[in-house]
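Structures are listed in the sections that come next.
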Structure 1
Amino acid sequence: MNELENRCLQFAIDIRLRLKALPRNTSNTQDFRQVVRSSGSIGANYIEANESLSDKDKLFRMRIARKEAKETIYWLTILKNTNPDFDKELVDLVNEADELKRIISAIIKKLDH
């Protein structure tokens, strides 16, 4: 595994571990499902991109990984705003998702030229 794969994996694990501390209620449960799915998809699509057979497929997979990072930021922001007692933990996760999005965007920019 390369460094970015490891970082994506650790991020998905961190999401799952930190969500355990949040209250269980109807809206949180639905938001948990969404953020767990999208956070895991960042790394999964990044791995798929690195295993792709063509540059076109690699670019496509990287764009999906970036889209999933954006979606993760969205769900984490909802959780942050509806669980103010957990602001610090969730802000850290939002920041990491944004960093991953920026890194992936830079890779896309290089691939797209």
Structure 2
Amino acid sequence: MRIKMTGPVITQISPNNGPFCASSFVMSFYVPKKNQADPPSADGLHLQKWGPTYAAVRQFSGFVSDDSLGEEAFALYSSLQGSNWASAVDQGRKADPTSAYTVAQYNSPFEFTGRVNKI
């Protein structure tokens, strides 16, 4: 079954402090409502269901790159300092130091201006 490209495209990044500092990336695509009851299967893919969750979000523009992700993650973390969110993030990181962060990209790769991303 073919499904048109959907947005946002979600990428979950799990930073790694290992010898080569290679991060792990999991890319997710939204399955349209009409296909959610019985999503099409494909080799190497699995279904993820997300329940309600709390998130601190920072919007940024441009194309997402490895360099910009670190900068944007730091900018988000810095913007939370002094808020109730800062202690929640710190507690979560203490509980799971390898915790991931998520990036949402809303535009087609063929759109060069007006790009919207969130981390």
Structure 3
Amino acid sequence: MRYMLMHKLNDADPTQWSPTPEFLGRMGEFMTEVNKAGVLLAAEGLLPSSAGAATITVKNGQQTVVDGPFAEAKEVIGGFAIVQVRDHAEAVEWGQRFAALFDEVEVEVRRVGEHG
């Protein structure tokens, strides 16, 4: 089963988008561990919405495009990892270990649809 782990950051707080060398070291160790466990399929950090983002909304067949930064959005997705695990419990365990790297964060664990 594939799961996506997404962490959310405050889009208006520049300190959350400027990780310390110590944090980057912890993140690097975690990514090495997940990779060695053979469950990591992909992982990337995202930039704040001020660095180039857009939302596309369709209502009644009409599209609206709004470029970032998104002043109305407090939290945005700051990054993601996709893991291949045995079950939901293992995905949550990796999510908890990932969340433990932060002082304050929300990590969402979502199963990826597997069609075919």
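Read-outs: derived from the displayed coordinates by stated rules, not from any lab. Just so it is clear, the structure is predicted and the values come from calculations on it, not from any experiment. Cβ atoms are built from the backbone, for glycine too; each structure is taken alone.
Assuming 0.40 is FRET efficiency 1/(1 + (r/R0)^6) of positions 57 and 81 (r between Cβ atoms, R0 = 25 Å, to 0.05) as calculated from a single structure, say which of 1, 2, 3 it is.
The structure behind it is 3.
The value 3.6 for distance in nm of label points 7 Å out along Cα→Cβ at positions 25 and 65 was derived from one model only; which of 1, 2, 3 is it?
1
For the read-out relative contact order in percent (Cα under 8 Å, 6 or more apart), a value of 27 was computed from one structure; give its label from 1, 2, 3.
Label of the originating structure: 1.
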